[in-house]
Structure I
Amino acid sequence: MPVAPYLLIVLVPLLPLVGFVVLGLFGRRYLRAFSGLFATGLVFLSTVIALSVAYDYYFISGAGPDSVYHSAKVLNIHWLSFGPDFSIDMDLLVDPISVMMAVIVSLISLMVHIFSLGYMKGEERYATYYAYLSLFTFSMLGLVLSANLLETYIFWELVGCSSYLLIGFYYDRPAAVAAAKKAFIVTRFADLGFLIGILVLSFQAQTLDLRNLIQILGPGGQSLADALLVPGNKGSFLGISALSWGLTLVFIGGAGKSALFPLHIWLPDAMEGPTPVSALIHAATMVVAGVYLVARLYPLYTATPNVAEIILWVGAISAFVPAVIACTQTDIKRILAYSTLSQIGYMMFALGASGFTASLFHLFTHAFFKALLFLCAGVIIHRVHSNEMKDMGGLRRLLPVTHVCFLIACLAIAGIPPFSGFFSKEEILAVAWENNPFIYAIGLVTSGLTAYYMFRLYFSVFWRKTPAHEGLHHGEAPASMKIPLIILAIGAAFAGFIPFSRFITPDGRPGEAPAFGLNVIPPVFIALLGIGIAAWLYGKESNRPEKAAKALRGLYTFAYHKFYIDEIWLFITKKIIFNLIGRPAAWIDRNIVDGFMNGLASATAGVSAATKGVQSGKVQDYAWFFFMGIAGLAILFIYLYT
C-alpha cells in the first residue's frame, strides 16, 4: 500500500505538540493574550489534516482491489534493537481504526479548544491551561496512531500525566488536588497490569509490532498461537495460557483508563477540573482508550473466549451499576460522569460479545453527544455558578440554544430515533441478544435507566420551576461557546446515518449496515417509559421525587452513596495495604535497608577518622612516615635475604 498519501498524518499529533512546547516555554510571558487562539489554530490544522487523510483513505486509495482496507506504517524511525529479529521502531499506523480515532480525537479537541476561548477567559493561568490541553491532545493522538505496544504504552502514560495536570488545574482547591492524585494513582495500578501484559505478549511473539503480534498470536497465525491456547503446556501458568494471561493483564490496563468497575472510582472525582476538560476526557479521548485498546487487539481476544467472557461481564456490570448511581446524584457533572461510565460499559460488553463494529460505532456517536452534554453543562454552570440541580430550573428561556442542544444530546443518549445514539445502541443490543440474552436484559434495563436519569437532569435544569436567575439580562454565552454546541448537536442528531460498517469492521472488509425490525421496539419503549417517569417526577415543581426516594428507602440511600465502593477501596488501601504491606515495608526500609547503609557510612566515617592523621599536611610527619617506611623495607630485606 503506498505510504505517500498518508505522510501528512505525522502532523496530526505533531502540531499539538508544537503548541504545548511553545506555550509551555513562552506562553505566560509572551503569548498570554493569544495563547488560546494559537493553540486552537494548531488543533484546527491538525483536524483539517486528519479529515483530509480520512477522506483520502476511505474514499480514494484506502480500499484495495479486493475491497479490503489496508494498513500502512508512516515515519519508521528505528529506536532500539534487542537482536536480529527483535527491535522497537517508532511508527504511526494508518488503518481504519486509527484514522477514525484520529478524526474523532482531533475534532472533539478542537470543539473543546474553541469553547474554552470563552469559558476560560480571564483565568490567571490561561496560557498554562492551553499548554496542558495541547499536551493531552498530542498524547491521545499519539496513542491511537501508535504502531507497536511499547509506543502505545508511552503515549498511554503521557495521557495519564496530562490528565493529572488538567484535573488538578485548580491546584489551590484541595478537592481538585485530591481528585488528580486519585486518578493518577488508581490508573497507575491498572497500568502496571498493562505493562506486564505487554511483556508477556511480546515475549511470546518476539515482537511488539501490533500487526505482527496479531498475525503471530491470532487465529490462523503461526503454530505458536495454537500452543499458547492449550492449558498445561510450557506456554501456560496455573493452567491458563500465556496468551490469556497477557490479554487479561492488558485489559486490566484498559479497565483502569476507561474507569470500568471496580476501578471506576477516580472518574466522578475528576469533575473537579474545568468543565471543558471533563468534555475532553469523557467524550472521545482518555476514557475510551481502554475500548480502543481492546478493539486494537480484537483478533487476539476473539481467540481467547475465556478473556472475552471477562470483558463481557465487566462491561455489563460497568454499564448497569453507574446507571443506578446516576439516578440518585444531584451534581450535574457527576451525573454526566456516571453516564460516561455506563456508556463505556456498553462499548466494552459489545466487544466481549463479538460486536466490534457496534462497539466502535457507539464510541463514534458517543463522542458527539457526550461532549455536547458536558459543554452544555459548562454553559449552565457558567450562568448559575453552581453544579447542583437544586440551583437550576426553568433555564430554557434564558438559554435557548443550550436548551435545544442539551435536549438533542439527551434524546441521542437515550436511544430515541432518529438520533445517533439510537442506531449505535440498537446494534449493541442486537449483538447482546445473539450472544447472551441475560446480558441483553442488563443492557435493556440500563437503556431505560439512562433515559430516566438524563431526562431527570433535563427537566430539573430547564423546566420544573421559575429560575432565580431570570433577572439577569446578559447573553446566553459568547459565540465561541455556542458554535461548538451547534456543531456537536448536528453530529449528535445525524451521525447515526453514517454507514459506519462500510468503514470499520473486524477484517477490514466493508460491511452492510444491519437492518432494524421489531427488535427496536423494546429498547425504544423502555426509553420512552424512562422519559415519561422523569417527566412525571421532575417536569414541574412537586414533592413526588422526595416521596419516591422515601418509598425506595434503603435502595435509594445505597445508590446515593455509590454502593459504598469508595469506602471499600479506602478500607482495602488503609487497613490492608497500608497496615499489612506498607508498614512492614517501611520498617524494613527504615531499619534494615537504611540501617545497613547508615552502619556502612558510620564504619567508613570511623576508618576515616582513624586514618586522617596520615594526611595532616605537616612536612615533619610525612618525613617521619617516609623514613619509617624505608626502615621497614630495610628490615624486611635483611630478614628475607640473610
Structure II
Amino acid sequence: MIYKVKVNILLVTLVFAVLGCKQKEGTVENTADVAKAIEENSEKLNRWFEAQFQEETKKSPMMQTYLGIKTKDYGKWDDISSKREVKDLERTKERLTYLKDSVDVSKLDKATALSYTLMKQDLENEIEDFQYRFYNYPVNQMGGLQAQIPAFMINMHRVSDKSDAKAYVSRLNGIDDLFAQLIDNIKIREKNSILPPKFVFAKVLDDSRNIITGKPFDNSNEESTLLADFKEKVLALKLSEEETNQLIEDANKALLESVKPAYENLITLLEGQQQRATTDDGCWKFPKGDAFFNNALKRTTTTNMTADQIHELGLKEVERIHGEMGEIMKKVEYKGTLQDFFKYMKEDEQFYFPNDEKGKAEYLKQAVGLIDSMKSRLDELFITKPKADIIVKAVEPFREKSAGKAFYQQGTPDGSRPGRYYANLYDMKAMPKYQMEALAYHEGIPGHHMQRSIALELKNIPKFRKFGRYTAYTEGWGLYTELLPKDIGFYNDPYSDFGRLAMELWRACRLVVDTGIHAKKWTREQGIKYYTDNTPNAESDAIKMVERHIVMPSQATAYKIGMIKILELRENAKKELGDQFDIREFHDVVLTNGPVPLNVLEDLIADWVTSKKENSNDKKDS
C-alpha cells in the first residue's frame, strides 16, 4: 500500500512537470492551491464545530456552570422536558444533513477529518438511539436529580460575590419547576412500562428525605444540607450584616416555598410507584428490552461484541486472575484455598482503617500521598502531562450511603476548579488498605484525572471532542492505569498487588454479571452471590455493584473491554517496533487525541506505528 502511494506521488509530480500544471480540459490545481483549500475547508468546519458546541452550551445553564462559565443564566436550570428532546432530535438531523451534504471530507486535514468522522457517528447514534430515550431511570441510587441537584449546588455553584449568591437563591426557587418536569418524565416512562425495580425506591426516597431534613424544614438543631452550604458561602463574602441576613432570609424562603414542595411531590410519586414496582431486575423486562441491551452494549464498548461473547470473556478473565492471585498467596506463604484467602482478606483487621473520623482522615491522607508519589514518576511514562491540579475528598454525607465507592469529577478548563477524586468512606470495610493504591491510580493519576485534564487542555481539537464520553476509552484507560505503575516498580507490597488484581477481578466479574442480569435473566441475588463467591470484596460492595448493573445496563462492561484493547494495542506496537517502541510516545497517541471509540484508537496507533517504521527506513536509506 505504501509502495503504491509513493508511485502515485511520483506520477503526479511528472505530470505537473511536463504539462506545467495544465490539461487540455482544464487547470490542475498546484500543490500550494490544494494545501490552501484543505486549510480553508478545515478551518471552516472547525468553526462550525465550535458554533455547535457553543449553541449546546448556551441552552444548558448547568453545562455552563460545569465549565466554570458565568452568564445571565447562572441562576437557571436546564430544560429537561420531553418536548426539548424532540427539538434536540430535529437539530441533530439538521447537523447531520449539513455534514453529509456540505462537507467534502477529501478536502480536510487529517485531524479535522477525524473530527468529522466522530461528529457524524455521534449524530447518527443519537438519531438511532432516540427510540430508547425513555429506557432509563431518571432517579436511581446512582444518580438522578434528587442527588444531583444538591451536589451541583454544593460543588459546582461558586459564590464569589453578591450576584452569585442571588443566582444561588434563584436556582433554589427554580427547583420546583425543574422537578415538575422530572416528575412528568418519570410518569411518561411508567406509561411505557419503564419502572425501576423495587429496591431502588427505598434508597431514592432516603436521599430525597435527607435533603428536606433540618432547618428551615423542621425544628431540629441541625441545618439542612443546602442551607448550611449557602450560609457558608455567603458568610465568606463578608458582606454587611444587613445584606447577609437578607440573602439568608431569601434562601430560607426559597427552601420552604420551592425546594420543599418539589421534593415532597417527588416523594409522593415515588411512594406510589414503589407499590407497583416488581423485583424483575434486567432490562429484558422492557418492551424490546433485548434489542435495547444489545444497542447499549454496542454504544458502551464501541465494539460489535454480543452479550454472550462478553459473558464468556468475563468467565475466562476471572479464571486467569484467580490463577495470578494464587501466585500472590505463595509469595505471602498463605496456606489454604483461594476462598480461605478471600475470607482472611475480608476479615483481618490489619487490612482496614478504623470506621471513625480518625480512620477516614488517615485514608484521605494516604490517598493524597499515593497520588503525590505517582506524580513524581510521570516523566518515565508520559510526554504530555496535565496542568490541572487534583484534590481528594470524601463523598458528602447526604449521598454517601447510596453512592459508589469512588469516582472522579473533572475540573474546569480554566483550572479555577481542580479535578476531584471522591472516596466513599461511609463503610470503611468496603475500602480496604490493599486496594488504596489501585483506586488512587484509577481515579487520580495516571488515571481519570490525567486523561480528562489532558483532553480539556488540548489546543488542536474541537470542544465536542474534549468533552467526549466513550466509556470504553475513558474507563478502559482508568483500569489500564491501575496496572501501569507496576511497570515502574510500584505495588512492592504483595498485598497491594493482590489489591490491584482484586480490582481487575472485580471488573472481569462485571462482564459476567451485567450480561447475566440483562441477557440471561439473573436475579439481583444471583449477581450478588457471584461477586461474593469469586472476589474478596465486602458484601456491601457486591450489593452496590449489582444494583448499579441493574440501573445502568451495559455501563460496567466498558472497563475490561477497554483495558484489554489498550493492552492489545500496546503489545502489538511493541512487536512491530521492537527497540523503537517508546511507552511515552504510545501514551501520547492514546491521550492527545481526546476520547475516541476503540476502533478509532486502533487506527491511531496503527498510523503511529507505520510512521515510526517509515521514519526509521528513511534514516537507513539516508
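Computed from the coordinates by the stated procedures, all read-outs in this text should not be read as laboratory data. Please read these numbers as outputs of a predicted model, since none were measured by experiment. Cβ atoms are built from the backbone, for glycine too; each structure is taken alone.
For the reader, a short list of remarks on this structure follows.
- With distance in nm of label points 7 Å out along Cα→Cβ at positions 103 and 151 derived as 2.2, matching label from I, II: I
- When FRET efficiency 1/(1 + (r/R0)^6) of positions 279 and 407 (r between Cβ atoms, R0 = 25 Å, to 0.05) is worked out for each of I, II, structure I gives the greatest result.
- Parent structure of the calculated result 15, given that relative contact order in percent (Cα under 8 Å, 6 or more apart) is the read-out and I, II the choices: II
- Computed 33, 17, 6 for semi-axes √(5λ) of the Cα gyration tensor in Å, for residues 31-94 alone - originating structure among I, II: II
- For distance in nm of label points 7 Å out along Cα→Cβ at positions 55 and 87 computed as 3.7, the structure of I, II it came from: I
- The maximum of FRET efficiency 1/(1 + (r/R0)^6) of positions 303 and 543 (r between Cβ atoms, R0 = 25 Å, to 0.05) over structures I, II, that is, the highest value, falls on II.
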